[in-house]
Every structure is written in C-alpha cells, then in structure tokens.
Structure 1
C-alpha cells in the first residue's frame with residue numbers, strides 16, 4: 001500500500017437507485033459498535049481489517065469478501081499497521097426486495113448470509129470490477145446488468161437463494177430488445193427501460209437475451225457499435241467523429257474496443273481503407 005493518508009468517498013449512481021457505494025482507505029479509524037439498516041457487501045482490496053461480529057473476532061485480509069446482514073452489531077479497525085483499502089456496496093432493503101421480486105421469490109423474509117468472511121475470488125473480482133464500472137462512464141445498461149448478475153451469484157452461493165429455472169426463449173422480446181438497442185446506439189436504454197418495453201422483469205429479460213444471443217445486452221450493443229464504427233470509418237469519418245456519434249466515452253475507448261475486435265486501431269483501419277497497401281487489414 002502507498003503512504004497516502006486516509007480517504008473516504010461515499011456516492012450513489014442513478015442507474016442503481018438504493019445502493020450506496022464506498023471507496024476508502026482507513027488507517028487509524030476505529031468504528032464503534034454499530035448496525036446498518038441494509039446489507040453490507042465489502043471487499044478488502046489491500047491491507048487488513050479486524051472486526052467483531054456475532055460475538056467473534058475476525059481478520060479480513062486482502063482479497064476477502066466481508067458480508068454483514070442488516071441490523072447486526074459489528075465494529076471495525078485496522079488489522080495491519082498500514083490499515084486497509086476497502087470498497088463496499090450498501091444496498092437498502094427495498095433494492096433487495098426488488099431483486100427477489102424480479103426472481104419471483106418470496107419477499108416476506110429477506111435472505112441472510114450464513115457467515116461473514118469469505119475467500120471467494122470470483123465474487124471479489126466481480127464486485128470490484130462492478131464497483132470501478134460504477135465510477136466510469138459505462139452505460140446504465142451494463143451497470144444494471146452486471147449488478148444483477150453479481151447479486152444473483154452472491155445470493156445463490158452464500159444466502160441459500162435458489163437457482164432460477166432455465167430461461168425461456170421469448171423470441172419477440174429479444175427481437176424487440178435488439179431493435180430498441182440498434183435504434184439508440186449512442187444513448188441506449190437502461191436494462192430496466194428495455195425490460196419494461198418488452199414487459200419482462202430486468203432479470204428475466206437479461207437471462208432470455210443471453211440465452212438467445214450468447215451474451216448480455218451490453219455486449220451485444222458494443223458489437224453493434226463496433227460494426228457501425230467500421231462502416232463509418234470505411235466512408236472516411238475520423239475516429240473522433242465516430243466515437244462521438246456512437247456514444248463511446250472518448251476516442252481512446254473506441255480505439256480499445258475496435259482493436260479488440262479487429263486487431264488494428266480505427267485510425268490505422270481508416271488509413272488502410274483509404275490508401276490500400278500490402279498491410280493486412282481485416283475487411
């Protein structure tokens with residue numbers, strides 16, 4: 001860890017109503033016994049935290065997942081001299097009830113985590129990626145989809161929430177979803193807006209879309225953006241114009257995505273199309 005001092009940032013993002021986010025580095029902070037109204041889903045990114053929970057002392061080291069149920073007393077302080085680097089999600093009860101409702105599960109009793117400390121690399125890496133994504137200009141479509149995928153995985157693994165049945169096919173819903181995305185490449189609808197348009201829950205729509213296409217809606221959207229970017233470049237548009245027209249965060253975002261798809265950057269692709277040579281450029 002670096003020699004920087006303590007830093008704390010709380011924020012919320014519009015696509016995830018009811019979920020508070022925290023990114024912090026704690027060194028001398030000592031949390032008195034306290035409770036939260038909702039769940040705590042935390043990740044120790046570096047260092048270590050000691051905390052008391054359910055009558056026992058716990059040491060959460062780097063790469064561990066810390067789960068706290070609502071209204072359960074706990075403390076917190078550093079577990080190493082340098083403190084701990086921490087990212088966390090604080091979904092309120094209404095957010096969890098909404099997710100259960102989308103899964104067509106009972107909402108009369110909230111799920112509960114059986115333990116508090118897990119070494120689960122899939123979940124730590126996935127939630128850390130999602131946390132960073134929520135700080136980026138990623139689409140609401142991607143943010144809402146990944147949130148649901150990660151929460152479903154978490155609740156299945158550590159809160160005994162049953163696995164949903166096999167997703168249906170719903171061809172008309174998938175077709176309409178594709179049409180809506182293709183018509184709004186630069187400013188796509190969110191997952192919740194798409195689902196409402198096809199009269200499905202967001203969870204259900206995301207699952208049937210993945211079953212039909214082999215990918216989540218935001219990945220399909222990116223493929224369409226890249227294909228359209230290629231067509232625009234072929235007609236002489238500059239990469240910066242293409243990035244703006246198709247809703248990429250900036251030109252470097254377009255360049256990364258385009259190179260992943262075609263093995264060459266958009267500027268080089270455009271030049272090769274305008275001035276053909278012996279260089280191998282995918283057509």
Structure 2
C-alpha cells in the first residue's frame with residue numbers, strides 16, 4: 001500500500017473502493033470484499049444512500065476502525081443543517097470520519113464548508129475537502145476558510161489528466177482524488193494499444209496499468225465495483241512501477257476529454273434534490 005500525506009499530516013491510502021451507484025446490499029458486499037483484500041480506504045456519500053450499509057460492512061469485516069480510512073460527502077440539501085455531520089456519523093455507525101467533502105458546488109456550499117470546519121475543530125472529522133469544484137470555486141473557499149481543504153475529488157483519467165488543475169492544487173497543498181479513474185468504463189480508453197502493450201509487459205490488466213499510472217502521477221483512486229474479482233484486481237497495484245518513459249507516453253494521451261459536464265441547470269437541480277438518507281436500508 002502507498003499513502004498520500006495530506007496538508008495536516010493525516011496519511012491517506014492511494015487506492016480505495018468507491019460505492020457510487022451501489023445499492024445498500026451491493027455496497028455492503030463490496031466493502032466487505034474490499035476490506036478482506038486489504039483495502040483500507042472506503043468512499044461513500046450522503047447522496048449514494050448506502051452509508052448505513054458501509055457502516056455495517058466495516059463492523060462485520062473485523063478490521064479495526066483505526067485502520068480504515070473512511071470518506072464521505074455532504075449533499076447540498078444538508079449544508080445548512082447544524083446536525084448534518086452528526087447524522088452522517090450516526091448512519092455510518094462511527095464517531096469520526098477520516099475525510100469529509102462538500103459533494104457539489106451547489107446551494108450554500110460556503111455554509112456547508114463552515115459546517116465541516118466546525119466538525120473538524122470538534123474532532124469529528126480528521127480532514128476536509130471538496131468535490132467537483134472548479135479552480136475559481138476552490139479559490140473562493142481558500143479565501144475565506146479557517147481550515148484549508150486537503151483534497152479535491154474530481155474526474156481524472158488518461159483522456160482528462162487535469163495537468164493545470166494539479167499544478168494549482170499542488171501550490172495550495174491539496175491532493176487530487178480521481179473518480180472515473182478508468183474513464184467511465186470507456187472501452188476505447190481502456191483498450192488503448194499502449195495499455196495493452198504495458199499490460200503484457202508487466203503481467204497485469206489494462207485497468208491495472210491505468211490505476212498504477214494514476215498512483216505514480218499523484219492521484220488517489222477509488223474505482224467502484226461489485227465484482228469480487230475486479231475488486232481484488234483493482235487493488236493489486238503495488239508490486240510494479242511504470243518507467244518515466246512509460247509515464248510520459250501516457251501523459252501524451254491527454255485529450256482534455258471529460259465524461260461529466262457540470263451545468264448551472266444541473267447544479268440548481270442538485271441544490272433542490274433531497275436524498276432519502278433516513279429511508280435507506
């Protein structure tokens with residue numbers, strides 16, 4: 001396992017399991033499977049409506065809480081609710097969260113960030129950060145925050161490498177975390193001849209080559225899966241390294257091509273959406 005050191009000294013695993021689009025039953029099974037394989041980073045969110053299942057899996061796994069890095073995200077509907085963090089802790093069945101993010105730059109996200117700062121100061125959260133924020137929105141938070149964001153979670157993959165964003169984050173002492181690390185399962189990306197060639201050389205899959213590239217490029221990865229074999233493979237990344245030349249070849253593949261495009265209409269919709277967090281299994 002390799003770790004990133006966040007700007008407050010907290011160590012965060014470079015690879016973890018994502019639970020986006022997983023039902024509670026699927027999330028529970030995936031997290032149990034991941035923890036059994038050696039994963040220690042788990043990513044969930046209020047909006048995934050599977051936090052209770054993630055909490056159950058952590059308890060059932062037998063892995064000590066202190067050895068798990070638990071990450072979740074506050075949804076816009078809860079940014080102005082004073083008890084939003086406490087309710088999140090309750091659903092997860094834990095007394096602290098390792099990393100809490102603002103999920104979307106929608107609604108009153110400044111109030112949401114201040115809520116996280118309060119939780120951080122109270123010891124309920126070990127680190128805080130942002131998700132899906134643009135450099136301008138990040139700067140807005142940096143200009144008013146008391147606790148600096150440690151992580152930005154955003155779309156990153158070989159077709160959208162976010163090189164300029166990474167430079168900005170590095171200057172501000174923030175780490176990048178990639179969602180859609182495999183490009184939303186785009187076969188054209190995964191089956192690029194370069195990845196096939198490197199997979200053959202290292203005795204790995206194309207997906208493992210891409211995930212290894214992320215880690216060496218400084219991106220924390222959280223590929224999601226409900227397939228136990230894929231979960232196992234997505235963590236088998238620490239027994240080989242790509243050469244500088246191979247990293248440079250992958251860097252040259254950048255097309256600044258994103259699969260997710262945020263719009264003002266979408267953010268307005270997010271601000272109005274209230275996930276059924278209380279009704280989840």
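Match the computed value 0.80 of FRET efficiency 1/(1 + (r/R0)^6) of positions 88 and 216 (r between Cβ atoms, R0 = 30 Å, to 0.05) to one of the structures 1, 2, and report its label. Walk me through the numbers on the way to the answer.
On the way: 1: 0.80; 2: 0.35.
Traced to structure 1.
1.4 is what came out when distance in nm of label points 7 Å out along Cα→Cβ at positions 16 and 224 was calculated for one structure; which of 1, 2 is it?
2
Using the calculated result 12.2 for mean count of other Cβ atoms within 10 Å over residues 8-15, pick out the matching structure from 1, 2.
Checking each candidate, the match is 1.
Among the shown structures 1, 2, from which was the value 70, 48, 27 of Cα extents along the principal axes in Å calculated? It would help to have the intermediate numbers written out before the result.
Working: 1: 70, 48, 27; 2: 53, 42, 36.
It was calculated from structure 1.
I have 1.5 for distance in nm of label points 7 Å out along Cα→Cβ at positions 144 and 176, calculated from one of the structures 1, 2. Which structure is it?
Computing distance in nm of label points 7 Å out along Cα→Cβ at positions 144 and 176 on every structure in 1, 2 gives 1.5 only for 1.
If we compute relative contact order in percent (Cα under 8 Å, 6 or more apart) for structures 1, 2, which one ends up with the highest value?
2
If helix-only ellipticity at 222 nm (-39500 (n - 2.57) for each DSSP H run of 4 or more, over all residues; to 500) computes to -11500, which of 1, 2 did it come from?
This value belongs to structure 2.
Only the coordinates and a few stated rules stand behind these numbers; no lab work does. Computed from a prediction, not measured in an experiment: that's the story for all the values here. Cβ atoms are built from the backbone, for glycine too; each structure is taken alone.
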